[in-house]
Structure P
Amino acid sequence: MSDRQTSKLQQLAAKLRQSLGIVQKQDIQITDKILALSTNSSIRVGDDCAAIPDGDGYLLLAAEGIWHVLVESDPWFAGWCAVMVNVSDIAAMGGKATAVVDTIWTEDAAKATPLLEGMKAASLAYNVPIVGGHTNFKSAYNALSVAILGRANKLISSFEAQPGDLLAVAIDLRGEMHPQFPFWNAATKSNPDRLQADLNILPYLAERDLCQAGKDISMGGIVGTLLMLIEASNCGAVLDLDKIPRPLAIPLETWLLTFPSYGFIFSIFPDNVDVVEQQFHQRDINFAVVGEVKNNSQLWLESKAKSVLFWDWQKDKFLKH
């Protein structure tokens, strides 16, 4: 049984390494190399938003291009997601969203309509206005991207995880899996007041110095997002897969690659964990400690008392070149 469990864990790690969400994240290396983002700017690259010092706080600027397959197959949901994921990026850094702009290129107005309707619905639900952008309804293809501006008084950053911190996740499990894609939707049917109040937990934590490091769980899933966090912070981690909260009907492998509409991973000083947990539990959001930050460059996956090395970012660069 021991060898079988280790083999199963190794097979899972191999599948995760080859997943689209994780492979695509490595494209950032090419952009960084050409634009020299890491060396030519005082704004650190690797956070969910660009954090631009502004007075006694920060302007937060981010953008997302929406997966072309989703745009074609479920355009209303693609429009919703375009706003939602940007709002989540702002919250992940301890901020509050101010406004969004969009770039929409479609073959005709009919193709644009559901995309715009989905964006409008999310804009109203999250109370973040759409204030402009760029439109082309005579394109040879259909594409959507959204940029967002926000503000934070203090930051939850990708660069502040420290060895000895505990790793925790907060995920809203009151939803359902998208019928075609690995998206956990706990948003489109939710009350707007609840959506907004749930996001307000993040700036609350930042402004009270309860959490200095974290990210929103993105297309790389929990494992890919954690890998981005530890590389940015120049540290390692151990992730206990058995402790990750998930819907009972969803297999672990599927869940680890899923993009939740409300999902965050944090690196928290141990003395603050109980206070942070209380903030999420009082909003009925699942929260669990799932690992620990280590003083190395390795990400280890654990399950049923077995462990495998998933990645060593000093040897296999993930984001940096």
Structure Q
Amino acid sequence: MALRWGILGAANFAAQQMGPAIHAARDNALVALATSTADKAARFKAFAPGIEVFADYDALLASDAVDAVYIPLPNHLHVDWTLRALDAGKHVLCEKPIALSAPEIERIIEKRDQTGLMAAEAFMIVHHPQWHRVRELLAQGAVGELRHVDVTFSFNNPDPANIRNRAETGGGSIPDIGVYAYGAVRFATGAEPEGMTARVRRENGVDTWAQANCLFSGGGHRFTYSGITSTRLANRQDIVFQGDEGTITLNAPFNAGVFDLAQVHLRRGMTVTSDRYPNVNQYVLQVEAFARAVRTGEDYDCPLEFSRGTQAMIDSVLAAAVELE
């Protein structure tokens, strides 16, 4: 029987990416949406005509026809509605960042364990095969000794009304895309940060540019790290794992298939070997992995404990940040 999903809110991202992904995923079904806006509901009915529309979130959570919910609400609402959904007996996949501090994730972990339900952050990149390939290459020593990692993730979003630019909704480049710039490296290497320094530029109480620098150690690695995130620069996604014998670069490390074709390039001297991943939808893979974890208890690549570690790094960047004029 398919895992029956409901979505809390009709966010653009839910309509464009996650709603269609749930609808397309094997052994999953999108059956419900909570929104009071008919025009927004119409976008979902265009690809899932049989979807039931509820006027408010609580009504959807009370429905016996829904097994799991996807939460694409503004960042500051994630913890509250995740806890409410778990209390209502629903499994939860919540958009990143699932919380705005690591202790808040502890609350969700406690509720998950208390209810016996599945709860996870929608950190989709760990479900893409390119990231499993990177982790495999690093574990094999394909670049020799890993010495340094550079990450840049940016896009230009100057709209002051956008939730990503509002402090009261948990905006800023660090919460919004730092989760990728930091979490991807943790996933690929198994290492954790230490000795954090950071610089930021802010507008209206949110960071619009941030640079984090630290050491990473663990997983058999010890390397330096430099990561830049920004919501005021042109679209860019770069990551380079640099060892003493080679490098690994990715064409589209985060928005695979949207920003660019997902490719992993291993360079050793003058020789480059590449793995290409056309026609891979990481959102569909995420939904299918979530459903398997619900049904069989299969290990999930982004458990809450992993998300707590990434949020702890986000917290340390914010704590260390020196503001630039």
(Q) Given 23 as the derived value for relative contact order in percent (Cα under 8 Å, 6 or more apart), which of the supplied structures P, Q does it correspond to? (A) P
Q | Structure (P, Q) behind the derived value 2.4 of distance in nm of label points 7 Å out along Cα→Cβ at positions 253 and 309 | A | P
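Each value in this text was obtained by applying a stated rule to the coordinates, not by laboratory testing. Everything numeric in this text was worked out from a predicted model, so none of it was measured. Cβ atoms are built from the backbone, for glycine too; each structure is taken alone.
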